[in-house]
1. Where does the value 1.3 come from, among P, Q, when distance in nm of label points 7 Å out along Cα→Cβ at positions 54 and 246 is the thing being computed?
2. Rank structures P, Q by distance in nm of label points 7 Å out along Cα→Cβ at positions 262 and 278 and report only the one at the top, that is, the highest.
3. Identify which of structures P, Q gives the largest calculated value of mean projected area of the Cα convex hull in nm², for residues 94-165 alone.
4. Distance in nm of label points 7 Å out along Cα→Cβ at positions 78 and 126 was computed and gave 4.2; which structure, P, Q, did it come from?
5. Taking 12 as the value of relative contact order in percent (Cα under 8 Å, 6 or more apart) derived from one of the structures shown (P, Q), identify that structure.
6. Given a computed value of 20.9, 67 for Rg and Dmax of the Cα atoms in Å, which structure among P, Q does it belong to?
7. Cα Rg over 2.2 N^0.38 Å, for residues 134-181 alone computed as 2.08: which structure among P, Q?
8. Check the numbers for mean projected area of the Cα convex hull in nm², for residues 38-173 alone across P, Q and tell me which is largest.
Structure P
Amino acid sequence: MSSQAAKAQAPASPERLFQALTAYQLTECLRGAIELDLFTAIAEGNDVPAAIASRIGASERGTRILCDYLTVAGFLEKNSGSYRLVPDSALFLDRRSPAYLGTAARFLATPPLEGYFYDVAALVRKGGTLSTKHGTVEPDNPLWVEFARSMSPLMELPSKMMAEILAPALPNSACVLDIAAGHGLFGIAIALKHPTARITALDSAKVLEVALENAAARGVDGRIEALAGNAFATEFGSGYDLVLLTNFLHHFDPATCESLLRKVRASLKPQGRVATLEFVPNPDRVSPPAAAKFSLMMLGTTDAGDAYTFQELDQMFSNAGFQRSEAHTLGPSPQTLLVSYA
């Protein structure tokens with residue numbers, strides 16, 4: 001019997017409904033465990049509730065209940081009353097790990113972002129954010145400073161993978177424009193991979209402070225120039241070999257994206273390229289899961305943004321005068337790199 005046939009014959013159950021309606025508890029439990037540094041405590045060898053509780057400064061009862069919940073959720077394993085981290089938790093949630101991603105909770109699981117989704121029925125009725133200030137794309141939204149600080153560890157891997165693909169084709173003394181640079185890691189990765197590339201990072205002044213801190217920490221601040229402003233209103237000149245458009249186009253409708261892409265194309269050298277990082281669903285718009293679900297994030301936080309398919313993005317670039325676009329998978333990242341040629 002095929003798995004699809006087995007699913008079709010499975011008796012109806014309210015379990016999925018119950019899990020969905022209480023899913024907020026998983027978010028808050030994970031955020032709480034990160035705040036308590038519970039995963040690091042277990043990794044240090046504190047494996048029973050009393051020892052874990054003592055290490056994190058919490059009650060033994062609360063610690064045991066939280067650990068059991070996280071075990072059911074798949075973040076811990078339990079054997080004879082002792083807990084240990086599963087591989088994903090050991091890699092990403094132990095604060096001592098070089099791949100620690102716990103800082104992402106400060107952006108993804110906090111009231112400012114969660115608040116955009118408190119009334120999904122109203123979002124669906126309207127077809128966009130309920131915010132009166134255009135959601136997350138309001139000018140100088142302080143949320144983006146937190147994004148730059150807390151989400152940079154999550155972007156380490158895709159930024160390095162992008163640099164591996166993009167940097168070898170850059171000429172000596174290449175000029176790179178990083179639009180909506182945020183934490184700056186994508187431009188920084190290019191600078192690290194290509195020793196003579198110079199990066200112009202465009203974003204709001206407060207966000208650029210974070211990008212320059214990251215550049216200084218990696219020793220490339222001398223090759224990063226900050227340009228305060230926004231992609232639509234700020235003149236960023238011309239003569240670029242490469243323009244980075246990472247996690248940006250999804251905030252806007254196709255017509256707005258195309259207007260920006262025409263401006264970007266005019267800034268490129270004749271053989272210039274644009275590198276676009278996006279959540280790109282398949283044409284069915286329900287797979288792969290992470291990319292397909294991202295459309296809801298845009299429904300809640302923007303007026304008209306979306307997760308665009310490759311065909312839709314390719315059409316936008318074509319309409320803006322680009323010759324062609326190609327897609328590169330960046331597994332295990334859920335995002336796709338598009339390279340478009342002027």
Structure Q
Amino acid sequence: MSQLSFLFLNSARRWGGNEQWTRLAAQALARKHRVLVVCRSRRVAERLGVPAIRLPFVNEADPVTLWGLVALILRHRTDILIPTKRKDYVLAGLASRLTGRINLLRLGIVRRLGGGVIDRLVYGALADGIIVNAESIRKALLESAFIRPERVRVIYNGVNVAKIQRLARQPSGEARLFERQVVAVGLLSLRKGYDRLLRGWARFLQRKGAPEEFGLVILGDGPDAGRILALSRELGLERSVRFLGHKDNPFPVVAASEVFVTASRNEGIPNAMLEAMALGKPVIATRAGGIAEVIRPGENGVLVPSDEKAWADALEELLGDEALRHRLGEKARATVQEKFHVERMAEEIARFAEEVRWRKGS
């Protein structure tokens with residue numbers, strides 16, 4: 001495989017799972033290819049670990065960003081553009097058409113497209129391929145008549161297991177806050193299902209008589225942080241739920257916890273879940289998006305419907321059975337090591353890029 005030049009686009013204002021994917025993919029590809037990231041936020045740029053240039057990303061048709069992209073593509077002889085957010089899709093598509101480069105969208109949640117002009121333009125005319133991280137996302141895209149199957153490639157997220165395990169061993173004064181601890185990591189948005197997680201947690205505590213030994217630790221920040229904190233107070237969970245905000249290194253907290261939880265309403269395959277599995281943590285999760293493609297109930301985790309009773313049942317079962325937690329956690333670790341390694345992800349991205357170039361005759 002020849003060396004390629006990749007340009008990632010990321011217009012996020014804050015760090016989240018999408019930005020984590022960008023960092024992992026860019027760093028892994030940089031071992032064999034040339035990689036540059038164009039982003040909006042200084043905070044994101046500083047955390048990427050690869051060369052990054054900031055542009056304003058004011059809107060989908062921002063001329064300053066568009067012509068900045070064109071100049072960078074020509075200067076760095078970019079072969080492949082990989083936009084990672086909806087705003088970036090349009091800008092990357094326009095820049096790719098102006099320069100004759102390949103544009104591969106990356107989509108990490110289930111999105112059903114209409115047949116309107118905008119979707120046909122963004123996902124059809126301006127896109128040469130679409131990278132998704134779950135089969136469920138691919139199936140949703142293929143419901144649209146203008147998306148051809150060969151243009152959508154499932155490439156599972158990859159994580160750097162050795163690095164996660166090394167970071168988890170770093171000292172942290174806030175790692176163990178409760179005798180038996182559950183942890184959630186991610187953007188604080190209602191899409192992530194924190195409302196139903198908190199209600200399920202409240203029901204679990206009611207069953208147990210609200211003992212102080214149990215605690216839920218939530219790491220992250222986001223647009224709905226105020227509403228989620230208010231719900232926690234409304235449910236009387238001040239003593240049993242701790243919000244630690246965003247942490248550059250969440251892994252000591254995850255490693256110190258008994259169970260990892262994710263209650264999302266819409267997902268691909270969340271990096272935070274894979275990272276917890278790499279640390280041998282059993283997972284309780286909803287069936288959102290591609291999660292059910294990873295979690296096999298009773299083997300490497302627990303899948304639950306959205307209602308709070310089901311959450312309380314799952315929490316009671318896992319927190320009450322150490323042997324079950326150990327068995328599920330060990331299999332979770334093995335699952336990540338076998339299928340979700342970052343090097344495999346990078347190889348599949350590069351292979352897909354080469355295939356698309358060949359089809360276009362680039």
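No value in this document is a laboratory result; all are computed from the given coordinates. Given the structure is predicted, the values throughout are model-derived calculations rather than measurements. Cβ atoms are built from the backbone, for glycine too; each structure is taken alone.
1. Label of the source structure: Q.
2. Going through P, Q one by one, distance in nm of label points 7 Å out along Cα→Cβ at positions 262 and 278 peaks for structure P.
3. Comparing P, Q by mean projected area of the Cα convex hull in nm², for residues 94-165 alone, the maximum is at P.
4. P
5. The read-out comes from structure P.
6. Computed on structure Q.
7. Q
8. P
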